[in-house]
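Colleague: Down below are the structures I want you to see.
Values in this text are rule-based calculations from the coordinates and carry no lab data. Values in this document were obtained by computation on a predicted structure and should not be read as measured data. Cβ atoms are built from the backbone, for glycine too; each structure is taken alone.
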Structure I
Amino acid sequence: MIVAVALMVIVVVSALAILELTRQPTAAPVGVVWYLWYGGPSSAGLGTAGWNSSSYPGGGSVVDRPAIGHYASDSNQTFAWQIGQMQEAGISFAVVSWWGPYTTGESGAINNATRGLFRYLKAADSSFKVAILVDAYNQTHDLSNSSLEADYSYVYSSFVKPFGPWYFEWHGKPLLLFFNPVQPIYLDASYSVRTVGNRPNPVNWTFWDAPTQYFSSQNGTQVNATNDEGPPVIAQDGEVTIVPRIDSYYQAKFGYSDSYLRFDPTLVTGLYQEQWNFVIANKADVKLVLIYSWNEYHERTEIEPHHDATAQVNDTYLLEMTAHYITKL
């Protein structure tokens, strides 16, 4: 009798424990903005698209150096290393900057690399997922319904349909982002569509914000730090984007731009820690975290392991910090 009662107590306690676990909120997935515009055969990758070239969209002066060297983005070896680093840190998905359905030129190379990435994920039966960010290739300040319909159709036929298990979903539908439109856009009900960008554009997700105390300097007519100053913004659906640093100074210094903006360029004032502390403090309201970026070296927002040109830190400093905070989240 005593044994039977004891067993019953164990069963009841176990059931209550399981019920309590089901009541716990699911941790918000953490993703990164990922760029596939790097590469081309040359010594160390210099002078090729995306590194220190003058090409667009990847052009600009890169002063930080990836820990594995200047790589080609459309390489399975590169994919394997990058995804391994992301997953080890607790990052479960990426948003890939996509520059249209082209087959030639740098935009064509990015499109082909995006296909290659999905093929790699499928072949590896990876648990990692990817969504598409439609970048500024089609003049997102004035998107027509016809251009939007073409993007919706192409993304579905090229990425969603053939690679469904590896395409990241948000609210039960494939996530599709559009960068910095200045007007509301036509929506396709097959997707979870979000616009992402910076003020004053009327976007769903704020691309990044940084509090005033981390502002360093700016120059030129194309930037206005006040548009980007403040704590991270939690969107209505619980998304929040955070950034480790903003530093486009070297693009201006070497003649690739006439403007620059700098927030915590040497990583000494602790912007990234503050951004993550905000996320942790508000985690009851945060449903998805997006980090800008994995490897945007021109604005120096990368958390990918790299040799840093201005910060006295080890190559994995920002990625180790990311892993630490993801564990806390």
Structure II
Amino acid sequence: MIAVRKLKPAPGMELTTSKVPKIGKDDVLVKVRACSICGSDVHIYNWEPPLSERIKPPRTIGHEVAGDVVEVGENVTSVQVGDFISAESHIICGKCPQCRDGRPHICNNMKILGVDVDGGFAEYMSIPAMNAWKNPEDMKPEIATILEPMGNSVYTVESGDVKDKTVTVFGCGPTGLFAVGLARFFGAKEIIAIDCKKIRLDIAKKMGADIIINKDEVDVVKEIMDATDGLGSDVFLEMSGSPLAIEHGFRSLRGGGHIVALGLPSKPVTLDWSKNIVQKLVNLQGIFGREIFHTWHSMSRIMASGKLDVSPIITHKLKLKEFDKAIEIAKSGMAGKIVMFP
């Protein structure tokens, strides 16, 4: 099979010919229909920390994947050959205190598809059967492959209790764009989306943003305060990982507001803890991945409702062999979600 692999600890990836993976007793073999680019894949391509400190080449990359089950291990009963699945990329141990306490999404021994084990930028991949989420047969592959990153946003927005609230979404990369659409789905009163790329702000508008703000053109905090009659937002969804966005989000949040943080800053963030958290009675929640498998159940209900169209977020469709081009487009920031097909 063909596969996109990180063969050595240096920038770049290579399109290789590799053996179809063998499966274990509890695994399934999936023929990949579609896969999509995540920001972490760009970091792996560039060979940047912290992933450069974790991955042990050679490794097949890719964790946002959908495809058909073509073989099942002898212990597998939850899925069968012919099922169309999306992959939950976080592989849990099921034995640590976090897993046993009902919080497997923060498993102490978690392995990540395409990072710690071979992933799905390939014609075939092997995953544990429990990580295979069955989709409706008529779901488009390009939608099925973006359910994994969309799940991050579902978890984030559900945690924000956004109904009838004014919501700021800082960062309109794909997870931020999903968050805009989901905030609208869950009944937010007003959604303000902030980014620096026109293409992303235009998509945010399509996804339901009431106000879009280009952070390079205006005073972001002033714009938000003016739009909220000087009160600030009720909920701040941090989807960017930008220290400046985090500062702006804190400053434009009303007293007693709620912050839900998914973005991952590349360096420590400095903020006025007393003024922005303690004295404002702020509720701050971090988000990692998806709640396994509560988020997937929620996401299935959302998609089945027909009330959320995520297709505007997909801006590019390429062949897997064009992965270099896909990475360059992702680096440019001039894209939403980039989907590849083997």
Structure III
Amino acid sequence: MSMYRIKNHVYSSLLTVVLLILFGCCSSALAISSLTQVEKQEEATQYVQKAILATWYTEVGAYPVSAPEQLSNFKKAAEIDPNNINLKFYLASTYENQDKLPETINVYKEIITQNPEYFHGLLCYAIYNKGSRHEGEYEKTMQKLEKLNPKKAEKYKTLVKRCMEISRMGISSEVKKISSVMAGVIVLGDALKHDGTPGTYMPERVKKAAELYAMNKNIKIIVSGGVSENGITEAYLMKKLLVEKHGVPSSSIYLEDRSRDTVENAYYSLQIANTLNLDHITVIDSSWHIKRSYSLFEEMFRGFKVVPLPATDVKPNDPQTNKQLTDILRDTLRASGVWLYPGLFM
């Protein structure tokens, strides 16, 4: 072999070795990068778990242990893994649950900046701007949704329009005779005192249910509320009051003692209403909360006649704060299937 060929062979071998080393280094770098991302995800998940443990969603019958702790942990999770859209949704939902609407909107803005064609993110951004009376942002965002998916956008425009109509309506507290023979009434629970006795609003809701029963002896009464104090759930106490204080027969009352908020009131009560083959539902709630509950019940109870019955009259066009309006929009959106914490059972 000539010196020229020997040199070429050596150079070729050296080049091969160098390329193999470089390839190995790149592979190692990719592996390290991938491992780092996995570690980030694991660390973020640990903070999510801490956030869940700090909330009342993990256990029926317990209110939030530490709202600031929940928010802090979701913040840390989103900072560790900023490309994870779900983590930002958790953070936005937590801000909203803690009545921090400007922060909620800002996080949704980050989400749609990161992914401009994400329908769910755009929808939430639009809804919370509507609740905050930012009409320009709402209209602009809805136009983007219409371009992405005209049919879905129209559905949510109709939902928002109905929410706004309900927010302005007057609602009578007058008890009336119900024509349907398959009628039911759902009484929404109210937070109990720590000793397990009724809170501020429960007695008036129970009294209204008793009045309705006195005029409609065929109705089925669903008492709804699973949050407990001193080992007593809202539903159990409402049934006890109806039977012992108002003389309603126990056989006419059905317990829904799994729910932890108004949307779950509707979700679990719907299962009972379907089992009983009801077609007419009267929702009993306090006047300050009735529009929110009526709106979401009407959305979830498709195929039923839903009638709101507040404990006291609600005047037409009564002023709605940004929070009250946002609550109506948010819970009706949830009733339509848009969850606050996608991917988490919360």
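Colleague: For which of I, II, III does semi-axes √(5λ) of the Cα gyration tensor in Å, for residues 131-258 alone, calculated from the coordinates, equal 38, 20, 14?
Modeller: Label of the originating structure: III.
Colleague: Continuing with the same structure: Given a value of 16.7 for mean projected area of the Cα convex hull in nm², point me to the structure among I, II, III it was derived from.
Modeller: II
Colleague: Matching task: 15.1 is the computed value of Kirkwood radius over Cα pairs in Å, for residues 107-194 alone. Pick the structure from I, II, III.
Modeller: Answer by label: II.
Colleague: Quick check: 4.7 is what I get for distance in nm of label points 7 Å out along Cα→Cβ at positions 147 and 307, calculated from one of I, II, III. Which structure matches?
Modeller: III
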